[in-house]
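These are the structures, in C-alpha cells.
Nothing in this text is a laboratory measurement; each read-out follows from the coordinates by a stated rule. This structure is a prediction, so every number in the text was calculated from the model and none was measured. Cβ atoms are built from the backbone, for glycine too; each structure is taken alone.
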Structure P
Amino acid sequence: MAETTTLNTPDGPFTIIIGGGAVLASGWTDDAASLTALIHRELCTGTGSQDDGELLGLARSAVEDYYAGDHSAPGRLPVRQRSGPYREHAWEVLRGVEPGHTLTYSDYAERTGNPAAVRAAAGACAHNAAALFVPCHRILRSDGGLGGFRYGTTIKESLLRRESRTPSTPTPTSSVGR
C-alpha cells in the first residue's frame with residue numbers, strides 16, 4: 001500500500017510515492033503509474049506503514065520548502081530503493097552531495113570508493129527513482145555539461161540554478177548571558 005500525492009512546483013507537477021515509512025519514488029510528472037514502474041518489485045509487495053500518511057505530508061512540505069529556498073529539506077526524509085550493492089551505496093553517496101555543489105560523474109565514482117566505476121555511477125543516476133530526495137541532478141559531465149536527466153535538462157538546469165543561489169547558513173546567536 002503506497003501513498004501518493006502530486007503538487008505543483010515552478011518546474012511543473014511533482015509526484016511523490018511513500019511506502020513502508022520512506023520515499024519510494026518521486027519526480028516531475030503527474031503520472032503516478034510511471035513512477036510506480038520505477039520502484040523495485042520487492043518494495044511494491046510490502047505493506048504500508050501507519051506513518052506513511054504523515055510522512056507523505058512531510059515529503060510534500062519538504063518539496064515546498066525546497067522551492068522556498070531550503071534546498072536541503074528533501075535530504076532529511078528517509079528514502080528506500082533496491083538494487084545491487086554498488087548502486088544502493090551510490091545512491092547514499094548522492095544524498096551527501098550538498099545543495100549548491102556539483103560533481104562530475106568521475107568525481108562521483110571516486111566518492112563511491114571506486115574511481116573506475118564511472119559508468120556504474122552514471123547508471124545509479126539513471127536508475128534513481130527518488131528524484132530530488134536523492135539529488136542525481138547535481139552530477140554533471142566531465143566537460144561541465146548537464147548530461148542526461150529523466151525529467152529533461154530544462155528542469156535539471158532550473159534546479160542547479162536555484163541551488164546556486166543557496167544562501168549560506170546563518171551563524172546561530174548565543175543565548176548565553178541573556
Structure Q
Amino acid sequence: MLPVHRFCPLCASALALITQMEDGGAKERLRCPACGYTHWNNPTPVLAAVIEYRGQILLARNAAWPGKMYALITGFMEAGETPQEGVAREIAEETNLATESLDLIGVYDFQRMNQVIIAYHAVCSGDVRLSPELVDCRLFSLQTVKCWPAGTGYALADFLRSRGHEPEFMDPVWRKDIEQRAEY
C-alpha cells in the first residue's frame with residue numbers, strides 16, 4: 001500500500017522512511033529529513049452499528065461498492081463527540097432512524113484500511129430514508145444474515161454469538177476478484 005502522505009506539511013520536503021529510536025525502540029516511519037517532522041499514521045476511529053430494526057438486522061449497500069454487498073452502517077467519528085453520539089448521528093444521517101438504545105459490541109482492528117472499528121448494537125425506530133451514499137437496504141433475520149471475514153463482519157459475528165447464533169461467514173467479494181485475476 002502506497003503512503004498517503006508523500007511531502008512534509010511543515011516544509012514541503014519529500015518524506016522518507018527513516019528509522020529512529022523511540023520509547024519502544026527503533027521504529028521506521030515516514031519522516032522529513034529536512035525538519036524532522038514525523039508522520040505517525042495512527043489508525044482512524046470508525047463507528048459501526050448492528051442496527052436492530054423491527055426485530056431484524058438492517059444492512060445497507062453503498063453506492064460506491066461493486067457487486068451487491070450489504071454491510072453495517074458505518075462512519076467516521078467527529079471531533080467533540082463521544083462514540084455513542086457519533087454512531088447515533090451516523091445512523092440518523094444514513095437511514096433517518098432514531099436510536100433508542102446502544103450497547104457496545106466491541107472494538108476491532110481493520111488494518112487493511114488502517115482503522116479501529118468501535119461497534120455498537122443499536123435498537124432503532126422510525127421510517128427508513130436512505131442518504132444519497134446508500135442505494136439500498138435490506139432486513140435480515142438473525143438466522144439468515146451472513147458475516148464477511150474482515151472489519152465489521154467480526155462485530156456482526158460477535159453480536160450473533162451474543163444472541164445464541166453461530167455466525168456463518170461468506171467468501172468476500174474481493175477474494176473472488178483476486179482469484180479471477182490470477183486465472184488470466
Structure R
Amino acid sequence: MIQEKYQKAMKFAGVKHCSQPMPDKDANYLLHISNVAMEVLVAHHELEDFDLEYAIQLAILHDTLEDTNTTFEELEENFGIEVAEGVKALTKDESLPDKSSMMLDSLARIQALDKEVAIVKLADRITNLQEPPMHWVNEKKLAYRKEAQLILETLNGKNDYLSIRLQHKIDEYRSYCFEQ
C-alpha cells in the first residue's frame with residue numbers, strides 16, 4: 001500500500017537527512033521533502049496518469065544520494081532497482097565540470113526513464129522556487145530562474161498540471177530578480 005511505502009521512505013529519508021541544514025533555520029530538511037511529495041500527490045489528484053507509489057518514493061528519496069551518505073546499493077536494497085535508478089537520475093554528477101553540465105546530464109538521464117522521475121524533478125523545482133536567500137546575488141537568482149525554465153522546457157508534457165505550476169512559479173520568481 002502507498003501509505004506503507006510513504007512511511008518507509010520518509011523514515012529512511014528522515015534518518016539520512018537528520019543533520020542536513022535548511023536555508024531557513026527554523027525548518028527541518030523533511031519540510032522540503034514533504035513539500036515535494038505534496039506536489040506529487042496533488043498532481044496525481046489532478047490527473048491520475050502516473051504510478052503514485054513509485055513517484056512518491058522518488059519524491060521522498062530524491063536528495064538522498066546527492067546530499068547524504070546513502071549509497072545506490074542501499075536504495076536498491078531498501079526500495080528496489082527502479083527507485084534507485086530514478087533517484088540516481090535526479091542526482092547531479094559531481095564529476096562533471098560545472099553546474100550547467102550537471103543539469104543537462106541529469107535532465108538527459110531523467111528523460112531516459114519513466115515520467116514519474118520527471119514529475120519529481122518538476123515538483124522539486126516548484127518547491128525550490130521560493131524567496132531566495134538574502135545572500136544570493138542577482139546573477140545567481142537569474143541563473144536559477146533560467147535553469148528552472150530549462151527544466152520546464154525539457155520536461156514539458158510529462159505532467160501538464162506541474163508544468164503549469166512551474167511556469168507560474170518561474171513567473172512569480174521574476175519579482176526577486178533585476179533583469180539585465
Subject >> Structure (P, Q, R) behind the derived value 25, 19, 17 of semi-axes √(5λ) of the Cα gyration tensor in Å >> reply: R
Original post:
Just checking, which of P, Q, R has the largest value of distance in nm of label points 7 Å out along Cα→Cβ at positions 120 and 152?
Top reply: P
Original post:
With helix-only ellipticity at 222 nm (-39500 (n - 2.57) for each DSSP H run of 4 or more, over all residues; to 500) derived from the coordinates and found to be -10000, which of P, Q, R does the value describe?
Top reply: P
